[in-house]
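What follows is calculated from the coordinates using simple rules that are stated; it is not laboratory data. Small disclaimer: the values here were computed from a predicted structure and weren't measured. Cβ atoms are built from the backbone, for glycine too; each structure is taken alone.
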Structure 1
């Protein structure tokens, strides 16, 4: 799964988050999304499909045209190697699915949370200042700060003992590498009960425990 890249823009005194989604033949490259309640605009790119594509967003399981969220239609069909935007979509907490019937693609999960807790973690040279965490099950976003390190740092979260890239929890990647004395947020991570570890291979740091309890 490739994480969607998101930025924020000011729109009518509110924050509208931009979600970039790319299509290749028969699929989206981002295969799930987890977001907070809020206003979103989806940018749909046609990477290599040799005909026009589109975008459909619906409440989970409701695929008929009358249930399509009309604001989420692209404003123009997306030609090969082009991008088109949707209108602004106000998403409330719940379960949704997105797909393209023109490609056609599978249907992908989009979860909107009404409450997301932010966990702040600071890195200094070769370590995190918080060296263990225990949290309840739920939706989290990590904010990673680089305190005085003369290079960019990042954040990796994995199930305990599973360090290969294929086991990285991709939504927990920071949205941008964290430069000296800067911070960057991850995507939203849905944490179920279990044992995890976090670390930074760019610093590099030890591996620290994160316990999620019911």
Structure 2
């Protein structure tokens, strides 16, 4: 992980994927099968090993180049496994959120952007655990998982550093893409936890007929 702001690239490839959000301290598993993103992974592995995850905006399904949200997250390939037919299994580790400045005109089959990290540099600072935030969030998580009938190791959840827990929950819980984006765009860890709390309370009060986390 880059240790300081000057280690962050200004230009990099992005993988637009609706419903998939990467957060700092989080890890996102990806099954890369589209030819253009196979090229992306090969190019990234031959270089700095970093690319950004960003969501396409809703309402543009089927568009080969849908407009993107402003905020995404830069990640580094933490693990990868090439498959015999050219696909990749990749685990991307979150580094720092970014704001899209502009999309670049490039010859690569995948999209590339110029990005600014100014608003999100606190993502690079060491974050201490937050037991007061965990004390509010975890009981809601327990109730939500019970309602979904999900078999999850609750002890393991409680052992996670809180930033890792927030990132993991945002990745695996059956939240809508816009709900995940709201967590991503929350200014700091406390704000992210507050967004998650609100989403879980809404889920507990209403429809929970969603896929189980796994």
Comparison of 1, 2 - label where FRET efficiency 1/(1 + (r/R0)^6) of positions 113 and 145 (r between Cβ atoms, R0 = 41 Å, to 0.05) is highest: 1
Among 1, 2, structure where distance in nm of label points 7 Å out along Cα→Cβ at positions 25 and 177 as derived comes to 2.7: 2
Label whose coordinates, when helix-only ellipticity at 222 nm (-39500 (n - 2.57) for each DSSP H run of 4 or more, over all residues; to 500) is calculated, return 0 (choices 1, 2): 1
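Upon calculation of mean count of other Cβ atoms within 10 Å over residues 41-48 from the atomic coordinates, which of the structures 1, 2 produces 15.0?
Value 15.0 for mean count of other Cβ atoms within 10 Å over residues 41-48 corresponds to 2 out of 1, 2.
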Structure (1, 2) behind the derived value 17 of relative contact order in percent (Cα under 8 Å, 6 or more apart): 1
Structure responsible for 18.0, with Kirkwood radius over Cα pairs in Å calculated and labels 1, 2 on offer: 2
